[in-house]
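Listed below are the structures to be examined.
Values in this text are rule-based calculations from the coordinates and carry no lab data. Keep in mind that what you see is a predicted model, and the values were worked out from it rather than measured. Cβ atoms are built from the backbone, for glycine too; each structure is taken alone.
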Structure I
Amino acid sequence: MLLLLLLGVAAFYSLQKFLYRRYWKRRLYIEIGFEERFAHEGDVSYLREEITNDKVLPLPALEVNLAMDKGLRFSGEAKDNANVTDQSYRRDIFSLFVRQKVIRRLSFACEKRGFYEITKADVIGYDFFFQRGFHDNREFRTSLYVYPRLADSRRITLLCRAVTGMAVTQNRLFPDPFQFSGIREYRPSDPMHQVNWKASAKGQGLLVNQFDSSTNIHMKLILDTEDTGIIRRDKLNEEGIRIAASLASRMAKERMEVTVTGNGMNRIHLKDGAGKIHKLFEELARIDIYRQTERISEELKREKEKLRPDVIYVIVSMNQDKETAEAVVSLAEKGNAVLWVIPAMCPAESTALPKVTVFRWEMEG
């Protein structure tokens, strides 16, 4: 009797071993994806795991192993089976009966700006006796943008007021020749091309056309992400990116035409409100501050060659070397308003430049 029992167990063991080796991953569906397309630094988001065993062979144990960049760190209950080394690793165990689906939501903290992808999962299935694991790699693609955290709103408001004030001044300096508002008497400082000869012929003196200023002022924000220091200043670099994101989005929402460019990113143009804010944030999320870039002074030199009177320049750069300062000043030589925002550790020395408004953005630590 015992012999028959042992033979039965051996036969069952061999049969289930054969079945699992051949069929364990048949009709096994694994879907893993970020629940949101984007988040901001400091947000908590979720990764969704959906495992389906759509066959009559149960899976007593299924192990799913994931790895994602350590800029995303599993949090809450999701930390229990996770560890962080060069990446954030997660190991999940599932037990699936016949035609069963299991869904789990894994929370994680977005600790660092960036663009993140998960492209594969390592899957291990076990038989009834847990004597052997069957391996499979599942490929997929899910991605998440982590946008820069928005900077201190009070200081951004001060920058917005500075830009608005520059726009008013720029409008007065460069009136719109197409915005006719009336006729007045000639003054010695008036250019002769503004004289209205037809109206002057009817009167006893020269009369000139009068024009109003338009509001079509364009803000061009130039972001410098090169680190020229001997010791890396990643904290200041990241704060500069946050300033650019916050200021550009605020001014675009106030209906100002905005262009954002720099030595570490592609040019983004915002017009007619905040319609392309997400495009800007995506571009800023992708900036690699460790990638070698050209000097910002080269970008400013190219900009000087195509100066337009209706452009306000905002430079965001922590680099205060002589070459950068000279290039910033050169933008203001023809009358353009220039604002230089300098992220700096506090306390910081003051900087004064001719014809340039300098705003020191001091940080603790």
Structure II
Amino acid sequence: MSDRLKDMYNQEFLKEFGERINAVYSAFPVQKFISEVMDETWEDLELKARMRKISEGMGKFLPEDYEAALMILFTINEECMGFPYMVLPDFVEVFGQGEEHWELSMKALERFTKQSSSEFAIRPFLLKDPVRGIEQMEIWSKHDNEHVRRLSSEGCRPRLPWGVSLPVFKADPAPVLGVLMNLMEDTSLYVRKSVANNINDITKDNKTLVLDLAERLKGVNPFTDWILRQGLRTLIRKAEPKALELFGYADNVRESIKDAVIAVTPSVLSIGDTCEIKYVITLMETAPVHLRIEYGVDFIKANGKTSRKLFLLSDKTVKGGTKLTGVKSHSFAELTTRRHYPGQHRISLLINGQELAAAEVTLNP
């Protein structure tokens, strides 16, 4: 079985999906649909390109009238659950952006998101008409269905992974924050995770705005506190002083640490090998302190420069006088998201964003 995510779209899926459409619209030619989609370009297409190919194939064999085509899809969408069926909202994105279709397309995205997700498909509508789009998000943020409420947050994330970015909301996230305010005490963890991710996106372009918001809202509601803590995670990782203060991290951590040591064995290894990182942290006899302990690897890039990646070891409140020890394995195996290059790699021990100890390893080809 293939481990490529894009291969969830295959002949078996297309046949099953095509037969579902054919069961309610007998003019839909299943085999022609499969042949149209899986043409000579298919194997080279990535996930979203395959999704788009399926949407375009549906458009070729469903009625040309957009409303009529949607009525057919409405009869089967409750059977079409899960990530692969994001082809349904994608169909709306491809064929439903005309001004005359706005209301119907919003109805369709609201309906389809309950079984899969319309988070990507809504974004072109937001880009085309941000004011009207945000008004729709406001409506969805008060919906009784958690999937629709999540859409109101996930769909307007300024930096949604895999999604088209929303520059208008990177520049001015105030309309997005207006939507999120309706969700800050949401009882659904599914929704709260999305709100936190949206806030984390906003911190990358407008950190002061988010820090001010967090300062006003912290302590109002436990659900809100959870969202804010997750939403400010990037600022906490970067040791942003105000973020650390808001969530009780020691700001001048060096005053609380008596000693910090990190050691890496072996000190010489090859690409593909694994090393062992050991650390010892001894605290002064002080009041309990909240510590975020990480190790950072300064990876050598192809151009010879370095780029640091942080890895979390612990995040907890610790009593004064405590000695913390730990061992962590780190692999230098090649990944699809990271290539390794030979040379001297610095491995640092960081506490609340401050580097307190370091060691080096030599990575050979």
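When Rg/Rh (Cα atoms, Kirkwood Rh) is computed across structures I, II, the figure 1.06 traces back to II. In this comparison of I, II, the computed figure 0.20 for FRET efficiency 1/(1 + (r/R0)^6) of positions 166 and 302 (r between Cβ atoms, R0 = 25 Å, to 0.05) is attributed to II. Set I, II, criterion distance in nm of label points 7 Å out along Cα→Cβ at positions 118 and 350: the highest-scoring structure is I.
Identify the structure, out of I, II, from whose coordinates helix-only ellipticity at 222 nm (-39500 (n - 2.57) for each DSSP H run of 4 or more, over all residues; to 500) was calculated to give -8500. Source structure for this number: I. Taking FRET efficiency 1/(1 + (r/R0)^6) of positions 22 and 38 (r between Cβ atoms, R0 = 35 Å, to 0.05) as the measure, the highest value among I, II is held by II.
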